[in-house]
Structure P
Amino acid sequence: MKHVKGQILPLILFAIAIGGVMLVIMFNVTQKVTDKTISSNAADAAAYSGGVWAARQLNYMAYTNRAMVANHVAAGHMIAYVSWTRYVESTTSNINQIARFIPYLNAVVAALEEYSTVVREAAEYTAEIMIPAIDTVNLLYATSQYQAQLDLTPTQVESIMRTVVEAHDPILRFNNTSDLNGSSGNSYKPVIDAAITVYRAKLLGAVEILSPGDDDNEMSNLVELSYAGSTRWLNNRKWHETLVPGLYELKKEGSTHHELDTDLGYWKADDALKFGQWTPKGWSWSTLGWGRADTDEFYEDYQGIHSYARKRSDPDEELYIDLVTLATKFDNETVPRTVMDIDSKGTVISGYSKARLYFEKPATGFANDTPQYSNFYNPFWKVKLVEPWL
């Protein structure tokens, strides 16, 4: 009986050939899946990063707007305080003109007059430092908003997005829609081009920086609204006491006046204490003490709010910006394919994503649930990934 040898060799060779083909197919599929995943992740990360960058610029403008308003109102409080200390000193000084002839009382009133003088001098010294300092700090805030506006331009935002895409894969190209020509994604090219054009236009037109007085009194109204609750200090330092009904009364007057326009931010405060006496001709009033102060006294060039950023569109119109990212490369550009000298068809591999920059008031922490339109006075700008084709 003869033993047949070598019959298994063709089967082994056939199995090796099939295995090699399967390995190449598996490598191609795995590489495409890997490249597609990298492209999609790069697009998501880039779109979101661009949105975060833009949101930070808008929130920075909101924070600095609020800071400038708060600082300017603080200057108003300081002017009101100086006026009040002068009124107190004037009143005690005038009372002392009479009380100095009254034993025991003269010592008390003299001490009050001396103390009120110290307080008044301290207030004036503080105002001499505080008023120019506030104006300088607000000028720095206003200047920094121009940099924030520059950082919001398409060039700067897209630089961030491009860097993120290339960090995922240096071969990937950012928003190069021409890569879609001749591919199955060619029909989406006009849609993506339009989305890119829209977000660039929105970034350029989202913000305007202007001076108070050129804004239909928007900033002036905002400043007044911010201290509207100070009814017993800035808005009204008045009180009234009846000493003898129908005969004698004491009346305290006090208010703060505010002006804000293109060239001048101005605070003026007045305080006075008046004594009223009824006569057959009516009430006769004499001033027991008074005080007055304004910003010009401490810094003639005080402007308070030099300029500020606001939303360019209608205040009642919602502003949102959809940042889109297309990350593309061809399969024959993949490094493993190049190294292994594997032929490819030059099929485009792409990832597409959209991040929405939007304004939303937090759900908690507020007295009411009244919604707010997008604005640059509250730092509520956020970003989220959304369905790219909607």
Structure Q
Amino acid sequence: MSDTTLDAVVFDSVLTGYPLPGEQQFLLLAAQPRPDTLDVRTIVRFDTLPARYFPTGAADSVRITQVDSGFITIHFDTATKLLTQPATISAYDVDTTAANDTTAAALNGLFRPDRLIGTVTVRPESLTTDSLRVRISNAAIAAKTRDTLRLRIGLRISSTAPVRLRIDASQGGTATSPVRLSFDPVSAGDTTYSPIVLTPSSSTPTGDAETALGFRDFTIVAAGAVPAFGSDLVIGGLPARRTFMRFVVPSRLVDSATIVRATLLLTQRPTPGAERTDTVELTPNVVVAEGSIADLRRSVDLSAPGSNFGVDSLRLSPADSGARSLSLVNLVRAWHALPTTTQRALVLRARFEGAQAAALRFVSAEGSPTQRPRLRISFIPRTEFALP
């Protein structure tokens, strides 16, 4: 058996702006006081509000003129919540006529006292289930329904200690418990109704239903966005980044040898400000796009989960540094079976993409020869047997 270590990564690049609208499985509410300020907020849109309701037994609907018992229900991931001190979740009316209404720059200014429509304070000992309610102003809901306006709610969390809640999104493939708005379309004491329960909806951008669907709920980073780190490869963070790597492996290894082991060697750098208790699950995707596709983002979109190719994930602390290894033996073997026109490339991403502030950093192909990404392969040359 022979071993060789190759500078097989001939191109790498960091792409930002993930997850794309409609792909996030979790929304993030997070805050961290100084010195490393972090403020991550969630926007939930209810653009389709009913103006009428059916009283019990009525043959026709009537207009909603009063509202009672308005609240939203939030479901969150109990395994990843961080709550050590009391925290307050505040809800704001963040509807605006501005054309650009999906960025932090456009929305931050709408989180102000005159737009506050609800609050709830939660304590660590009281948060024993996977859901909570935030009361929403009945007057605010009634005004929106009466005038057929949109209700767009901005959520912000604050505490004296670091706090984090990963909220179930309405999209991303696991949308079983999105944020829901509930209210009674009458005054208190009236029982001739059924409560109205709504899931997120978005009517903008107009003329683009697919994009509008993706903006039913989303996260914005009001403060504490992870900066770029020179030529380093970055994975995760806010906004989330993905790393693209393209490989060139000699055909004598892929096509003419039996691959016993193949390991991607990486050198991790510590991420400034990262907590040692933080962990990021590095999840590989395998690019299955044709080599003729030059657009990197398109190539990244045309990628499959690494688990389909036997490539496992890694759980790392962003505060750590040193040599890291990722087994690619099954992938390198698969390259022999895939069409020669298929890109030999890998995408490294974070599992909780867009719902985790922590980021991983690695030395790129521009780094020193001993630290840049390399591919170590153990192989047995194939021998052809024939009769003399």
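Descriptive notes on the structure:
- Parent structure of the calculated result -17500, given that helix-only ellipticity at 222 nm (-39500 (n - 2.57) for each DSSP H run of 4 or more, over all residues; to 500) is the read-out and P, Q the choices: P
- If volume of the Cα convex hull per residue in Å³, for residues 251-354 alone is computed and equals 264, the structure in P, Q: P
- When mean count of other Cβ atoms within 10 Å over residues 59-66 is calculated for each of the structures P, Q, the largest result comes from P.
- Computed 188 for volume of the Cα convex hull per residue in Å³ - originating structure among P, Q: Q
- Label whose coordinates, when distance in nm of label points 7 Å out along Cα→Cβ at positions 187 and 363 is calculated, return 7.4 (choices P, Q): Q
- Comparison of P, Q by FRET efficiency 1/(1 + (r/R0)^6) of positions 43 and 283 (r between Cβ atoms, R0 = 30 Å, to 0.05) - largest value held by: Q
Values in this text are rule-based calculations from the coordinates and carry no lab data. Only a predicted model underlies this, so the values are computations on that prediction, with no experimental measurement involved. Cβ atoms are built from the backbone, for glycine too; each structure is taken alone.
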